[in-house]
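Structures follow.
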Structure 1
Amino acid sequence: MRAEDQFHVGIVVDDVDATLAELTARFGYKWSDRIGGPTSVVLPTGPTEVEFSLVYSRTVPRLEIIRSVPGTIWTPVAGSGIHHIGYWCDDVDADARELESSGFTTEAVGTQPDGRANWAYHRGPTGPRIELMSRRLQPLLEHVWGPTDGSDEGAG
C-alpha cells in the first residue's frame, strides 16, 4: 500500500441527492450512475447482506458518496463526514493482514464466491477508516466512472 494507490474519499450521507447537488453547485463535480444493491458482507458478527447505493464522481479527485445504512458501519461520521479513504491493492487479504499486524481492526469484508476478498474496511487507532479495494475491480469502476474530462455529465 502506497500513497499513490489512494483513489477516492468515501463520504456516507443520509441524503445522497442533496449532497450531489451541493457538491455540483459549489465545486462543479460530475457524477457516475448510481450503483449498488444487495451485497454479501462479512462483519465481525458474521456474514450478512447490506443494501448499498452509491455514486462516484467522474471528476477527480474522486469522491464516493454512499447512502447511509442504519445499524451498520455505513453511517455518517460526525464532524468531518469523511467515512474512509480508499486504496487499490493487489492482494486484499495480504494487505488486510498487514494492517491488522499494525493495530487496525477489520470492520467489514466483501468477498467473492470463492471466499477471496474484493474489498475490506479497517479502523486504525487514529484517523479515518481505510478501504482496501482489489485492483480486479478497477476496470469495472473505471467503466462506471466514464470519462473524467467533463464530456459526460453522468446521471447522478
Structure 2
Amino acid sequence: MANPSPHEKIAVLASEIAAPVRRTNYPEPFASRMLGRMKRRLGEVFGLRNFGVNLTHLTPGGISALRHSHSKQDEFIYVLEGTPTLVTDDGETQLAPGWCAGFRAGGAAHQLVNRTAREVVFLEVGDRSAGDQGTYPVDDLKAMIGTDGQWVFTHKDGTPY
C-alpha cells in the first residue's frame, strides 16, 4: 500500500478535530436554537464524498436539529454518552449509551433533545444523496440541496429567508 500524501489523513483523534466556527446552516430565527449543539465533521477530515459522519455534542437543553425528515437521505445515530430523548412523529423514546436509531428517507421526522443536566455525545451518519429535500413539520422551513451541494432554506411557501 502506498504512503498517503502529506495532505491525506488516514487516522486522527476525533476529539482533536476542530469544530466549525459556524454551528449551523439554518437561517434565523432557527440558527440560535442550535447554540447547544457542536459538531465535529469527521468525514470532512478524510474528504469523504458519499456520506458524512459527525461527532455531535449537545449541552443540557441542546437539540440535534429542528425536527425534520429527508426526501432522499438516510440517517443513522449512535449514542456514546448521556441520555438524549429521541423525538419523532410517533412520540418520544429515552436513549442511552449503546442505543442507535436509523431514519429512512421519506420516513418520520426526528430530532434528539438533551433534557438532562449532562452532556450528550453521539455519532451521526448520513448519505449525501443528490436532490435531497428537508421537511420540517413544526417550523416554517423548507430545505433543498442547491447546485453547489449546499443547503438552501426557504419558508414553506418558497419565499427566501
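Coordinate-derived values only; no laboratory data. The structure displayed is predicted, hence computed values, not measured ones. Cβ atoms are built from the backbone, for glycine too; each structure is taken alone.
Given a value of 2.6 for distance in nm of label points 7 Å out along Cα→Cβ at positions 20 and 140, calculated from one of 1, 2, which structure does it belong to? Answer for the origin of the read-out: 2.
Ranked on relative contact order in percent (Cα under 8 Å, 6 or more apart), which label among 1, 2 comes first with the largest value? Could you put the intermediate results ahead of the total?
Numbers: 1: 28; 2: 22.
Biggest value here belongs to 1.
Given 9.3 as the derived value for mean projected area of the Cα convex hull in nm², which of the supplied structures 1, 2 does it correspond to? Only structure 1 yields this read-out. Largest in Kirkwood radius over Cα pairs in Å, for residues 52-99 alone among the labelled structures 1, 2 is structure 1. Given a value of 1.6 for distance in nm of label points 7 Å out along Cα→Cβ at positions 28 and 60, point me to the structure among 1, 2 it was derived from. That value comes from structure 1. Looking across 1, 2, the calculation of distance in nm of label points 7 Å out along Cα→Cβ at positions 12 and 36 that yields 2.8 traces back to 2.
Out of 1, 2, choose the structure whose coordinates give helix-only ellipticity at 222 nm (-39500 (n - 2.57) for each DSSP H run of 4 or more, over all residues; to 500) equal to -5500 when calculated. For helix-only ellipticity at 222 nm (-39500 (n - 2.57) for each DSSP H run of 4 or more, over all residues; to 500), the value -5500 is produced by structure 1.
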